[in-house]
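Next come the structures, one after another.
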Structure I
Amino acid sequence: MKALVCSEPGKLDYIDMAEPEMKAEHAIVRIRNICICGTDLHAFEGTQPFFNYPRILGHELSGELMDFDNAPGFHKGEAVTFLPYLNCGHCITCRSGKTNCCTNLRVCGVHMDGGMVDYYSIPSRLLVHSQGLALKELALVEPLAIGAHGIRRAYIQQGEFVLVMGAGPIGLATIEFARLSGAEIIVTDLKKNRLEFCKNKLGISHCIPADDSDIIERLLEITHGEMPTVVIDASGNLKAINKGLGYLAHGGRYVLIGLQKGDFIFSHPEFHKREATLMSSRNATREDFDYVMQCITKGLIDPLSFITNRVKFKDAAKGFPEWLNPSSNVIKVVIEND
């Protein structure tokens, strides 16, 4: 079978490798759709934390179930997705149900080879039924679940002003679930096309360029002089993260969904005087997957609206430099493996 390997920063190679063999407690999925994540792009450019080369990328996946062991209720040939987070099951977080931040966590395409392959083997316990969703929709469940998990962490109340910094795919997912939570949403991003997407496709009224010199004044105006009670970083940009505390209302919550390599530095007096709550949000849980799929089924979210680019698996390698280019206006790429 073919696999697409990131052998070093800036270099992708197609290789031939053996198809996975059936193992106890595992399933084999024929990969049909792979969505490109910021993690994949950051790995390609060499800026992704927790990463070693060479690595097969890909963790936003869907496919057909070819074979399995110990997966009650599943049948061969059905469309599936799966949780791409391999948790140990016995550490302090796993015992408390926080499998998304297991102390021994391995994420497909990051800590271990991912799904940019024809066939992929995963533990059967990670399989997720399609619940009637199409294959492309299934490949988008994981990034949507990242946003859903972050919003669940934030405990948003009806009518709260929520600032989302970064309107890439994870930011858009975060915006959608903040909307469903009843928030008044404000979005910042450096890219004009992303702010236009938020305004025209998602109906977000308050869209501010992240480099606006009057951003604090605009936030004060929108929030009637009080500032957002929730600030969420979905950009993974160090400058944005370091500025975010200054946009937070007193008593507010600052949630970091985005990830970058550097140190987060903030003013202790500014943090202290707000009695602010700082939290990270990592990955997602099966509960988040189920909620996302319910929202899609009910028509509350249209995941396919995020897709701006489609490419065949055999042509995917040459697309990475273009997708990293800010002028490309890419929001979400889906790789089709027919």
Structure II
Amino acid sequence: MADEPAARLLRERLRDGDVELFDGEAGIVEAATHGDPDLMLSGIVGAAGLAPTLAALRAGIDIAFVNKEVLVVAGELVVRTAQGTGARILPVDSEISAVFQCLQGSQRRDDLHRIYLTASGGPFRSLPGSQFAAITPQQALNHPNWSMGSKVTIDSATLMNKGLEVIEARWLFDLHLDQVAVVVHPQSIVHSYVEFVDGSVIAQMGVPDMRVPIQYALTYPQRMPTPTPRLDLMGVGSLTFEPADVERFPCLGLAYEAARIGGSMPAVLSGADEVAVDAFLTGRIRFDEIPAVVEATMAVHEPVKSPPLEALFAVDAWAREVAAEMVAKRAA
């Protein structure tokens, strides 16, 4: 339980039962490695998932990976820890899982030219940027293809979610930043595709249903039947693709910029975005001010190269504090 006072109350109520209760950050870390597990599913939103993920990797436990912010904040550290113990990082995000699946038949990483992460474009793909200021939280939470949590759904609407995936993929697949591209694909049938040096392209396709990538991570390397609808390409008829518009969706460009700077800057991007999204959902800033808050926070940060874990937590806290100040100025 994250709420320590509530945990104390529950512990008292369960004092006569055979129940072990963990609370607070230390409790999350303990739960991540408790009982010698084969696999730990990391689904905590934001930098809060970093400590339990690292604890599991240090213990040699494979990770089914949902929380992209962990690789955004501490990609170098997470990957190095996994390599040191031999623990596997198995992506659950549909687009990152798609790339992972497309690469299963490739024995040589030098054969890879570029990966393409697809984005639906969200509910405002064709909306003029001049109308972004009037977007309401209810409108932004109405994703056309996927049913997700509120933070991820807003990030999808701003394309920040795709930017975070760019950073995640860069670390997970050991790629240069220019090897990771974003393509808008409104139908969400092609979840991502991979281009090889000989010009061949392999795509992973399916109906937009998170049960498939979740199950593949849990059963890897085996595949098992699912109750999901089967893809009928003849019924779909046509698939369309278009470039991402970083002018109307500057969060994507900010993510690329944070990745280029590297070091502690992606942690600032992630922390500031969490604060900005929460401020939008609670009516304190407009939709079009989300990237402005993130950009302003990044602008006053002095990046630290290869920061240790403690420094990353400090940077995340700093970014949240500064972003909150930026929000307060706009809300005044």
### Message
Computing mean count of other Cβ atoms within 10 Å over residues 6-13 for each of I, II, which one ends up highest?
### Response
I
### Task
For distance in nm of label points 7 Å out along Cα→Cβ at positions 118 and 294, find whichever of I, II sits highest and give me its label.
I
### Query
For structures I, II, which has the highest computed value of mean count of other Cβ atoms within 10 Å over residues 78-85?
I
#### Entry: Given -7500 for helix-only ellipticity at 222 nm (-39500 (n - 2.57) for each DSSP H run of 4 or more, over all residues; to 500), calculated: source structure among I, II
I
### Query
A value of 9.3 was computed for mean projected area of the Cα convex hull in nm², for residues 102-229 alone; which of I, II is the source structure?
II
### Summary
Structures I, II compared on distance in nm of label points 7 Å out along Cα→Cβ at positions 70 and 94: the greatest is II
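For FRET efficiency 1/(1 + (r/R0)^6) of positions 142 and 262 (r between Cβ atoms, R0 = 25 Å, to 0.05), which structure out of I, II has the highest calculated value? All intermediate terms of the calculation are to be shown ahead of the outcome.
Working: I: 0.45; II: 0.10.
Largest calculated value belongs to I.
Just so you know, all these numbers are worked out from the coordinates, no wet-lab data involved. Here the structure is a predicted model, which is why all the values come from computation and not from measurement. Cβ atoms are built from the backbone, for glycine too; each structure is taken alone.
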